[in-house]
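**Q** Got some structures for you, see below.
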Structure P
Amino acid sequence: MERNIDDINYQSKNSKNTFRRMLSYARPYTFQLILTFLMIVVLTGLALVSPYLIKVAIDEHIQVENIKMFEYPAANEHTLSIKYNKDNMEDGIDYFIRETDLSKEEKAQYEDKGAYHLKEEDGRAYLYKSGDETKSPVYEVPMSEYKAYRDKDFKAINKLSLYFLITIILTFVLDYLQTMSITIASQKMIYSMRTEVYDHIISRSLSFFDRNAIGRLTTRLTNDIEAISEMYSDVMITLFKDIFMLAGIMIFMLSMDLKLSLLSFITLPFIFAISIFFRGKIRKILALSRKKLSLINSKLSENISGMRLIHIFGKENKINREFDEANADYRNTMLRRVKIFSIYRPSIDIIRNVAIASLIYFGAKEVLNETMYFGMLYLFIDYLKKFFMPIMDLTEKYNITQSAMVSAERVFAILDDKNEIQNPENPLPFDDIQGEIEFRNVSFSYIEGEPVLKNISFKIKKGESVALVGPTGSGKTSIISLLTRFYEIDEGEILIDGININDVRKEDLRKNIGVVLQDVFLFSGTIRDNIKLNKDISDEEIIKISKYVNADSFIQKLPGKYDEPVMERASTLSSGQRQLLSFARTLVYEPKILVLDEATANIDTETELLIQDAVKKLIKGRTSIAIAHRLSTIQHVDKILVIKNGTIREEGTHQELLDKKGLYYDLYRLQYDK
């Protein structure tokens, strides 16, 4: 059963398929995306290195007094040489080394022998026993050696500063390159998607547009695809960066201090629980908000298009109330969305702050107890902030992703619509047709079970003119729609020159049938553009055709003549002028079959004469079908088909039908008897 594209049941089980389809648009840019992801990996490493450089500077080269020193049997580039008071040294040890320069195995080996702290006081340097700084120093260090030793720290800080500057520059360059790369790729993806959706929409049969309001379709091509674009450009830029950042931080933290790492990660279950709790609520409210926005766009499109009728019937207040109700409904939906997000985001903030506070509390104790250096505490706090930033970012991106998923499901609902007039696999040639038309036992219904045409059969010879008359809703327009394959018939056959129209390409069929509607639609552009409709013909041919259908006379009076711009809905042109332009553009394509939908309705007498003359010229040498409401305009046709309730009741010429005194006779009397 056919359904409206807004009647979508949003189920999370379809999310994987939807996401997979969204990613399918990225396949043409695989190399570009891989290159971007490699840059993201490097950026993640740079982001982790920066705070580590600061930690090294603090712990190993700035807060020297807090660094533990251990007796070491041999000198190397890291050891502090002690030559003063050598006689007081135990076991002949005359070297000390920093704890930060020892491996874990060496640290465990020498820690049992006791640790020292190096301090400068009153221009002298001393080594104090760790934990006994209030007592007398154990060893005194010559200032020359102390200054030489400190010079190594200054040089190291200079080197670390240079490394830090390099990481900043590299981060800027790579961040710029990967942002540009992913943004360009995402815009190309959106271009492909929007083009595909638009091409798909214009290829649908008219029944698709009967079921879906123009405003809804416009929403799919604008708001919904824009939401998907936001996911491509924003989420794809940061998603992998955030994942790599989280993984990198966890690995770094666990490798440095297991206890503090576990303390930092203990809040993760709470974050997951909150995210799972709000996930369903966010998805539902996003789907509802998109639906409400679609309704607003539909009302806007409908009301603006019908503004003239609104003013004529004085319905401004009623239309305003209806729009206010839809607008207020959308506002209330968005407020519900804001309420959910206003609880969700602060909840994550609270958990983050609790985690940081816990880390400071327990970490500070370890610093005071000399079991941890301050630089390590700083590093963990920095990493923890960086750890929560991707989490916060992912929650924001989750919201964007949910919105994009809802929009994608609505867009894919259009792409999944198979209600299309299909071309045959092996179409027959349909170039040089004669124009003979035959309907054989044709039945048709717009809604299943409610037939509009019932077993219709008739034949129109080459060059014959036929008029379709009957009460409103009898099925006249449906016959024309079926002839041009705007809809598929339920039963029967429609033949042109003995060829079933289902066996030819619809493009070949329609270029041989010229349709002139009563309600003429003109596109934005110039008079010339609306006549040729992108067909490559010369200006001389355009003028010749316009003169032939009596349109040139009014075009020459326009300020811009054939370059005169056509305003929206062609409001600056009269109904008759629009009708003459439709004749001209029909003749440009030289159709063998002509369909006229009451071309002279609501036209002044002078313009009607011009139009009738143009009609006579148009139908000359062509098979023509006219849908007539004014019976005076069809008295000259070769045959009249009288239709009522989806069946042909009478058939014959004007005079023959009058002589029968049947349905046509009654219609004629209703129009002309006083």
Structure Q
Amino acid sequence: MIRPDELGTGPLDALARAPLLSGLDAAERARLLGRAELVAVPARTRVHADADAGRGLDLVLEGAATLRSADLPLRRLGPGDHYGELAPLSTDHRGETVTAETPLTVARLSPRGWDALLRDDPALAAKLATALAATLSEELQRVTGEMGLLLRGRSLPRAAEVTVHLLGEVRRVRTGTRLAELLPAELDGALVVGGLLGHKPVSLATPVFTDTTVAPLTLRHWEGRAIYAHSVGLLLLEAAHQLAPSLGVRMGPSRGTRQVVEVPGLEPAARPGYAARLAEQMARLAQADAPFRLEYWPTDEAAAHFTERGWEDAARLLRIRRQATVRLVSCGELYALSMGPLLPSTGAVRGFRLEPSEDGLALDLGDRDPRNGRRGGAARPQPPARDGGMVAEHQRWLEALDVTSVGAFNDLCISGQVSQLIRVAEGFHEKRIGQIADAIAARRDRLRVIAIAGPSSSGKSTFIKRLTVQLQIDGVNPVALGLDDYYVDRERTPRDEAGEFDFEALEAIDLPLLHDHVRRLIAGEAVRTARYDFLTGTSHPGGGAVIQLRPGDVLLVEGIHGLDPRLLDDIPPAGSLYRVFIHPATTLPFDRLTRTSATDLRLLRRIVRDRHRRGYGAAENILRWPSVQAGEREHIFPHQHEADVVFDSSLVYEPAVLKVFAERYLLEVPPHHPAYPTAHRLRYLVDRFVSIYPDHVPPTSLLREFIGGSGFEY
């Protein structure tokens, strides 16, 4: 029971101004307080959600809070406002959440207090019930008006039912049925994280309004994994915001199966403790099962929101947006740009691991991540590669040019400075290639073999040609030996779990023959190399060219297994082998949650190259991509720490060039094709970049390997 003399003049004035109590006089307000209890709430505490249904009607006396809903815009609450108005009447909850922004003091009328009021003071109870009905009526009118604006004046009635094609069945369902009501929670033991609505990836919270096809999207699908990882990232940022918003935590690039979490200003000694606290807060938010909300904001309002909160990368990206509205996502107080569907709520997140790392923190999705398994066994660790500081240096000069995000890059393009950016990017590559050549030349007296490896579409071919030029400038002549010519006969090729030929397994290489040839070449002999006929699947052990290492020559071996110690065994004497790992490592963020993926960048490169030169369409490449990645995780990334040097093949401007070609090639994927969900997402990705025409790309650029017009012959 609250006595008026317990409260100061401020709370009493707030009650007097409260719209809900405007029909009560001072004596009636005092009697109402006599049935309520005083509740103090710490700042940044959620005080009203699903778990609080029926707890009570709260009248805000002091402080500020934020009311959110999965369907309605946020509303700020202050002294005199109220929430939980249905609690005295029902234990139902309408999906809203209230979070204290500052220390909050409320007067709470519990269901028990309401019952006592009905029994002992029915006239006052009737007045309060009338006031509650009036506020609910006003809210209903407001929501109806907002929905009318949202639907842009739609007046035609919708059909009561629609036809849905789902898992081989044809069903009639109520219009507006959400995908979560139609799809199973799991499929073949895999969590269903989203759906394909008309073959486009969408959230499980998406309603169905027209006749369409619906299919489940599980964690085992690469697009399903992206949905799950994106949701975990947003949950992490919300938890970090609640713990210490001033830290400016952001999601960094992927490193194998883990994702970097950047925490600016956090000292290395403080990282373990912060990682533990952040993981605990994430677990609490997951247990609360808060909804992942999708909201439509006016673009100008969203840009102002991000600017005010220091998310300049997001604000800059919105400056070139043509549409009047933009989609934002949230699972609490923090908002980010929507770059694809999310889980319906935080409760599906579990099993993640958060640990300190050299770059800040490292987020691992745990056993739920299909990438944490490998064909035929348990997960294989992927130690980091020694990049010699190239990635850090890359980042430094980008920051010096103020190219810190996609939005900043677009600003540079619009201001006409893109030519200088291209020159600097290409000059950086040439400088690094020259440094690698100089390091090799410095060891020319002992060095006999250079092994080069990298994932698909990393730019190995152009890198090798440019490295060859730099080596020859230093007086070192590389002699190439291609691993592709040392495949065993087709019938001896191992098969994967699906029964398909596994050309990416080390056992697909004729190692005894390769070892014999390498041993003889190092000894100075002339060797007739092997040749492999890919058309017939036949190995010709002596069908290749005759090569020999002269004084000053080095053997250059290129292939997927170049970093695997088993490839050359112990044939090169100690100190005579130099290994190079090449891959795109530097990408730009869209905002603190999402950034361009190096994997997506390589896929776009491959789609454009193969469409130009090999006659393969985007659909074929997209469907092949999961198998390519599985082979890389199996045979390349576990050995990247063996490299003596790492070359970052990314070019900051290349998504803007690839966009010119990729937009059309991705449109060639028909909507009913299994590759369409990825094609649709990649189109959405490249659309965020201002286009750069290929005329600006120099003929020696690594990018020319994929778009054509290279100064090197392939």
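Values in this text are rule-based calculations from the coordinates and carry no lab data. Quick caveat: nothing in here was measured; it's all calculated off a predicted structure. Cβ atoms are built from the backbone, for glycine too; each structure is taken alone.
**Q** Looking at structures P, Q, which one was helix-only ellipticity at 222 nm (-39500 (n - 2.57) for each DSSP H run of 4 or more, over all residues; to 500) calculated from, given that it came out as -18500? All intermediate terms of the calculation are to be shown ahead of the outcome.
**A** Working: P: -18500; Q: -11000.
Only one of P, Q returns -18500 for helix-only ellipticity at 222 nm (-39500 (n - 2.57) for each DSSP H run of 4 or more, over all residues; to 500), namely P.
**Q** Which of the displayed structures (P, Q) returns the greatest value of FRET efficiency 1/(1 + (r/R0)^6) of positions 106 and 218 (r between Cβ atoms, R0 = 41 Å, to 0.05) on calculation?
**A** Numbers: P: 0.05; Q: 0.40.
Comparing P, Q by FRET efficiency 1/(1 + (r/R0)^6) of positions 106 and 218 (r between Cβ atoms, R0 = 41 Å, to 0.05), the maximum is at Q.
**Q** Sticking with this one: Could you figure out which one of P, Q the value 0.95 for FRET efficiency 1/(1 + (r/R0)^6) of positions 226 and 298 (r between Cβ atoms, R0 = 30 Å, to 0.05) was computed from? The partial results should precede the final answer.
**A** Working: P: 0.95; Q: 0.60.
Only structure P yields this read-out.
**Q** Follow-up question, since we're still on this one. With FRET efficiency 1/(1 + (r/R0)^6) of positions 194 and 666 (r between Cβ atoms, R0 = 35 Å, to 0.05) as the yardstick, tell me which of P, Q scores highest.
**A** Details: P: 0.05; Q: 0.95.
Ranking P, Q on FRET efficiency 1/(1 + (r/R0)^6) of positions 194 and 666 (r between Cβ atoms, R0 = 35 Å, to 0.05), first place is Q.
**Q** Identify the structure, out of P, Q, from whose coordinates distance in nm of label points 7 Å out along Cα→Cβ at positions 138 and 562 was calculated to give 10.4.
**A** Numbers: P: 10.4; Q: 7.0.
So the calculation was done on P.
**Q** Turning to a different aspect of this structure: From which structure (P, Q) was Rg and Dmax of the Cα atoms in Å calculated, if the value obtained is 41.3, 144? Show your work: numbers first, answer last.
**A** Numbers: P: 41.3, 144; Q: 30.9, 108.
Computed on structure P.
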